[in-house]
Structure I
Amino acid sequence: MPDPLNARLKALIVETLKLNDVRPEDIPDDEPLFGSPRFGLDSIDALELVVRLEKEFGVKIASSEESKSALASVGALAEFIRAKQAAAKT
């Protein structure tokens, strides 16, 4: 069964970045989001995505290094969000 957070993130990515020719279900969990010829995302896209993630999930991405690792793939992003939310609860 697909991970609900991954599915939500994929829809959010498609919507936020206006990837009109990409369906959320077509994005593999482990495919790189940046540097991939399939998506062609750049630093402006990363910034838009970070702002949206902060609003949607209440998580802060503090640095460009953290951003690079968090936005590596949908799976990495889901893991990052879960870790941040778990840390906030403690």
Structure II
Amino acid sequence: MAISNKISGKTRFEARLTQEEKSFFERAAAIGGYRSLTDFVIRSAVKQAEEIIQAQESILSSKRDAEIFFAIVFNAPAPNEKLKAAAQSFKADL
């Protein structure tokens, strides 16, 4: 649950953990050199969120690129005279 803090402009996030989970996270935070458990959790969550968002945006970009590519391939304009001349010139050089 996030509660606005009007003074600092920050919000609070609360989570219930088992003692084992808390100890596990505290151990990782200490090994990783984080200032606190909160710092570890926030930085880890930010990293994971960035990876998820980047993967999703990559998928959407790839899908959009594929749609554009196939739209052009399947709806290509007829070759103009310059293209026809270039193709004939190429064939003559073979």
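For the reader, a short list of remarks on this structure follows.
- When relative contact order in percent (Cα under 8 Å, 6 or more apart) is calculated for each of the structures I, II, the largest result comes from I.
- Structure (I, II) behind the derived value -18000 of helix-only ellipticity at 222 nm (-39500 (n - 2.57) for each DSSP H run of 4 or more, over all residues; to 500): I
- Taking Cα Rg over 2.2 N^0.38 Å as the measure, the highest value among I, II is held by II.
- Computed -0.66, -0.86, -0.97 for log10 I(q)/I(0) by the Debye sum over Cα atoms at q = 0.19, 0.25, 0.28 Å⁻¹, for residues 15-62 alone - originating structure among I, II: II
All of the numbers you see were taken from the coordinates with simple rules; none came from a lab. The structure presented is a predicted model; accordingly, all values stated were derived computationally and were not measured.
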